[in-house]
Structure I
Amino acid sequence: MPRSILEESRIHPAIRDTIANRHADVVHNVQAAAASNRILVVGMAGNPHCRKARRALDAAGLAHQYLEFGSYLSQWRRRNALKMWTGWPTFPMVFAKGVLIGGASDLERLLASGELKRFLGEP
């Protein structure tokens, strides 16, 4: 699945570190949480889709970690860094076994079909 991203050779060397390190702490935090939790939901306060995803996991009896980055009025740059890193345009971002599986509606489809539990290795 190729995804367009500006080639490093097209970025002036004087700004490469700025680009590479912009909100790197947020990306590293999510990478670490996705690696150390079977299911991770990355969201934001006040977003009904984030609540919907968490409720769906609770209803399915699937424990999950939740990371929240601001609200509609705060931390949008940090959330944008996550969108740029993943390529996923909305919140929540749901990870299972370190793999991005999409947002709330994608999660609901995987739960309804049984695919998420199969992916997790559950009966």
Structure II
Amino acid sequence: MNYSICGVKISEKKNILFGLTKIYGIGIKLSNKICKKLKIDVKKKVFNLSNIEFELLNNFIKKIIIENDLKLLIKENLKRILNLNSYKSYRHKKKLPCRGQRTKTNAKTRKKMNHEKI
């Protein structure tokens, strides 16, 4: 049986610490902070959570910007930067690094950002 937190299915066999990282926008550090704040043991398996703990998790995570809302926010921020016509927006449009990285040797082989048509 899979458990669902904020619409994301989490495997019951995982520790709650790593189970929460399946949610886009929650990493290990934030997951650890959430568990400490709600006083949930991070080594506890998802299927061992009580209904009360599960409801606390759901309510707490609903207050955080996650999943599609976070993706939309990132996309809007990128659109805003591109409309500024600044040096950074120029570098984004040319698909070049915009934070001062060197381009003489590694810009062609670097990990590319997902530049969608915006």
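A short reminder: the numbers here are calculations on the coordinates, not readings from a lab. Note that the coordinates shown come from a computational prediction; the quantities given were computed from them, not determined experimentally. Cβ atoms are built from the backbone, for glycine too; each structure is taken alone.
Observations
- Each of I, II could give mean projected area of the Cα convex hull in nm², but the derived value 8.5 comes from I.
- When relative contact order in percent (Cα under 8 Å, 6 or more apart) is calculated for each of structures I, II, structure I gives the greatest result.
- Taking FRET efficiency 1/(1 + (r/R0)^6) of positions 14 and 70 (r between Cβ atoms, R0 = 35 Å, to 0.05) as the criterion, the largest value within structures I, II is that of II.
- Once FRET efficiency 1/(1 + (r/R0)^6) of positions 6 and 30 (r between Cβ atoms, R0 = 25 Å, to 0.05) is evaluated on every structure in I, II, the highest one turns out to be II.
- Distance in nm of label points 7 Å out along Cα→Cβ at positions 46 and 62 derived as 2.9 - corresponding label from I, II: I
- Origin of the derived value -12500 (helix-only ellipticity at 222 nm (-39500 (n - 2.57) for each DSSP H run of 4 or more, over all residues; to 500); candidates I, II): II
- Distance in nm of label points 7 Å out along Cα→Cβ at positions 22 and 102 from the coordinates reads 4.3; which among I, II: II
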